[in-house]
Structure I
Amino acid sequence: MKWIKAASASPRGRFIGVIYLSYFLLAILAQVLGQHRFSAFSDATNLISNIVYLTLAFLFFFLFRPVNRIISLIAAIVSAAGCVIGTIAIFDTVTPLISPLWFFGPYCVLLGYLIFKSTFLPRILGVLMALAGVGWLIYLSPLEKYSVLYIEIVGILAEASLMLWLIVKGVNKLKWEEALRLMPGST
């Protein structure tokens, strides 16, 4: 765990942004392949994108652990559960009873909270992520038919903003290191 503390926060933030981008590109590729009736390739690409997203959740856990260790852990577990459900849905021919969005929505809300409470990322990114999470939960309700376009716009805007911020700016290294020092149990 010392290597995590020793690593520079800003390059780590940029690395997380690149992982985030690779997830987006893989997810889009899987959709394109599925639309062109390359279902085996689409399924394989979806599986890889779920693994990349699981990796992303793990990286976010370590990034936001100084903000709140418990909430960061809960967010990572919720995201992992969503990835597992999404992976099962790839190989199960029956429509899944549980949508991955039941996990992805709360994950976005928790991530939004962690971003908002952090001092090393802009608070607006946290607000956008929390709104996206609430939107994904609304997407699962009967209200979805009235607001699907807005939900998708907010979701894409929030995640793309966070991804681009991480790639271009990373995180404020000094504030991340300060949060790490203030974390209970750190030396």
Structure II
Amino acid sequence: MHEKRFEGDIARLRAPERVERLEVGRVTDLCLENGEYTSVLDIGTGSGLFAESFAQRGLYVSGVDANPVMLAAARQFVPAGDFQAGIAEALPYPDSSFDMLFLGLVLHETDRTLKALQEAQRVACKRVCILEWAYRDEPFGPPLTDRLNPKHLEELFEQAGFSNRESFPLNWLAFYRLTV
């Protein structure tokens, strides 16, 4: 059973101030930088905010989410996308199915972070990108106790088999780019 699940409303997920804080365009650019990608799996797709941005860049987009309400919303915003029920720790796809995997503000919600990273490593054939809350107290987002410590994340990246790792500080968040 997936214990951690976002249950917020879709309008709040797509509120202009939240979209600005997420730096959607910049994050999409960082994901696609220095590579050629045709397909992306958006893990924990939510309302499909990032899936929509990838689709606008011409990528074939798939997404998984544990919440059926979110999947319905993602399908509305990205009608050409393929969205399925699923969790990060057990992706319903074969090995090397997508050029890139994207985990946007979802890794901290997984029940087993290392297993989620191992699944991402398995299903991606080129790159895994992770957007997470910066590890500091903020008036928005989850409490510090629910955020991922970067030092611990680096250890997990190593354990999951990602040898080439980059991190990019954003205005409000942390972005990690991992090569498969």
Structure III
Amino acid sequence: MTRERPRVVLIMGVAGSGKSTVGAALAWEIAAEFLEADDFHSEENVARMRSGMALTDEDRGPWLHRLRAAIEYRVARGFDVVVACSALKRAYRKILLGGASLKADAQVVFLHGAPEVLRARLAARRDHFAGPELLDSQLAALEPPPRAIEFDVSRPADEIVAELAAQFGPTS
């Protein structure tokens, strides 16, 4: 069966949930474009997070709109897109996936886990601006999506990717 519209798969969750790992691998498996939301942050946002300061809704607005523009650009050219983005709040997901201008079928994948698992992952990673000190603010801001495919991050990433690839694999 051939699809009429491109797909957008939003891989969301707090820092340390494995969004980038799962998203990049899924994009590879299903031959989709991969967008890493961290690449769309301003230098000011990165500096704030690197210093352990949580971003405000005002800080996130321009970042989310830049990411939305990148999604629309790819969708307009017929590409499927996998996006790794925290997308903590419903309003953020609406910016990224909502509205008639996004001519794509969208699905949210929510990666979640126990705070101690997430904290340990954040403490172990190197060369990333979001450290363990940001986890509490992200968990406090998190509005779990009501209709999403959910995975506990205690599962191996390759298992999560395999399940998602089976569901979202090419259907042309």
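Where a number appears in this text, it was derived from the coordinates with a stated rule and is not lab data. The structure displayed is predicted, hence computed values, not measured ones. Cβ atoms are built from the backbone, for glycine too; each structure is taken alone.
Out of I, II, III, choose the structure whose coordinates give semi-axes √(5λ) of the Cα gyration tensor in Å, for residues 34-145 alone equal to 21, 17, 14 when calculated. Write out the running numbers ahead of the final one.
Working: I: 27, 17, 12; II: 21, 17, 14; III: 25, 16, 13.
Here the read-out was taken from II.
When distance in nm of label points 7 Å out along Cα→Cβ at positions 66 and 90 is computed across structures I, II, III, the figure 3.4 traces back to I. For the set I, II, III, ranking by relative contact order in percent (Cα under 8 Å, 6 or more apart) places III highest. Which of I, II, III yields 0.99 for Cα Rg over 2.2 N^0.38 Å, as computed? Going label by label, the one that fits is III. Figure out for me which of the structures I, II, III the number -13500 belongs to, where helix-only ellipticity at 222 nm (-39500 (n - 2.57) for each DSSP H run of 4 or more, over all residues; to 500) was derived from the coordinates. The read-out comes from structure III.
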